[in-house]
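Listed after this line are the structures, all set down as structure tokens.
No value in this document is a laboratory result; all are computed from the given coordinates. Being a predicted model, the structure only gives us computed values, none of them experimental. Cβ atoms are built from the backbone, for glycine too; each structure is taken alone.
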Structure 1
Amino acid sequence: MALALALYQPDIAPNAGTLARMSACFGLSLHIIEPAGFPVGDAGFRRAGMDYLDRAAITRHASFAAFEAWREGEGRRLVLCTTRGAVAYTAFAFAPDDVLLLGRESAGVPEEVHQAADARIVIPLVAGARSLNVALAGAMILGEALRQTGGLAAVRN
């Protein structure tokens, strides 16, 4: 079982497409928790994902409850990437089967999702900075998770 990336009700099609492309490039699954703020398959989503979308392993979940049923059935840990995180992502010990969850660009995730998370991590920023673009944040955190779990070596030497 490999790391997985999940998007909670994504708002911006190009960000989701970029994350789908990244998932395809690293051989990881991408889980989209509906409803999305755009039709999955939207032109912006396809443009950002390019031809990699044909290689992407994308699973859509009708709700957070449906996603949770899948995750719990798989026995996977939920790592929430949030500005309200308790631990810097570089200090966190990732496991090879973690599911990294990114929130909505406009609102993050609701309290019920925070409560469901097994861990909450953050990218430390300078004082006064609120957040990074979700695709950039996802890339940073996924890169560290892959480094720690040996996932990069499995992709290409």
Structure 2
Amino acid sequence: MSTLDATDRRILRALDDDPRVPVLLLAQRLGLARKTVQTRLARLQDAGVLRPHSDRVRPSSLGYAVKALVTAEVEQARLDEAVAALRRIPEILHCAATTGDGDIVLQVVARDPDDLYRVGQRILSCRGIRRTSSALLMRDLIPYRTTALLEAADEVSAAR
């Protein structure tokens, strides 16, 4: 989806504040028809604008108290094979291609430092992974958010 209109941004901003709000209550809060909100939410989901709901579970609530970023160098000819193997490691929450020293960066969780070592060894055992480097994430200082982006989009739209 290339552009979001003001109504889309209002809906998304409200969801950023309360992602579990029922559609009927969301519609009432925004002064929109329930069908309008349902239709737009379906369109936003189909377009990939909305993130999957499963990412709202805090890994710490499942016993994964340690978070880390792992940068990995990958044999380029085996990138697809490496990613397929990494996909089978449940402690990997996110994987992205990068520029710079590493080829990919992984956000991982573990139960404790020993478990993080185990996860790191499992990553290294994936075909195509040459070496890794890890950095512990100590504390979230700015949690995942999109409200500021939506407000900036409103400002750009208003300036047009």
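Source structure of the calculated read-out (FRET efficiency 1/(1 + (r/R0)^6) of positions 23 and 127 (r between Cβ atoms, R0 = 41 Å, to 0.05), 0.35) within 1, 2: 2.
Assuming 27, 52, 21, 0 is P(r) over Cα pairs in 10 Å bins from 0, in percent, for residues 15-70 alone as calculated from a single structure, say which of 1, 2 it is.
Values: 1: 27, 52, 21, 0; 2: 19, 40, 24, 14, 3.
The correct label is 1.
State the single structure among 1, 2 that was used to calculate P(r) over Cα pairs in 10 Å bins from 0, in percent, giving 9, 29, 26, 23, 12, 1. This figure was derived from 2. Match the computed value -10500 of helix-only ellipticity at 222 nm (-39500 (n - 2.57) for each DSSP H run of 4 or more, over all residues; to 500) to one of the structures 1, 2, and report its label. Attributed to the structure labelled 1.
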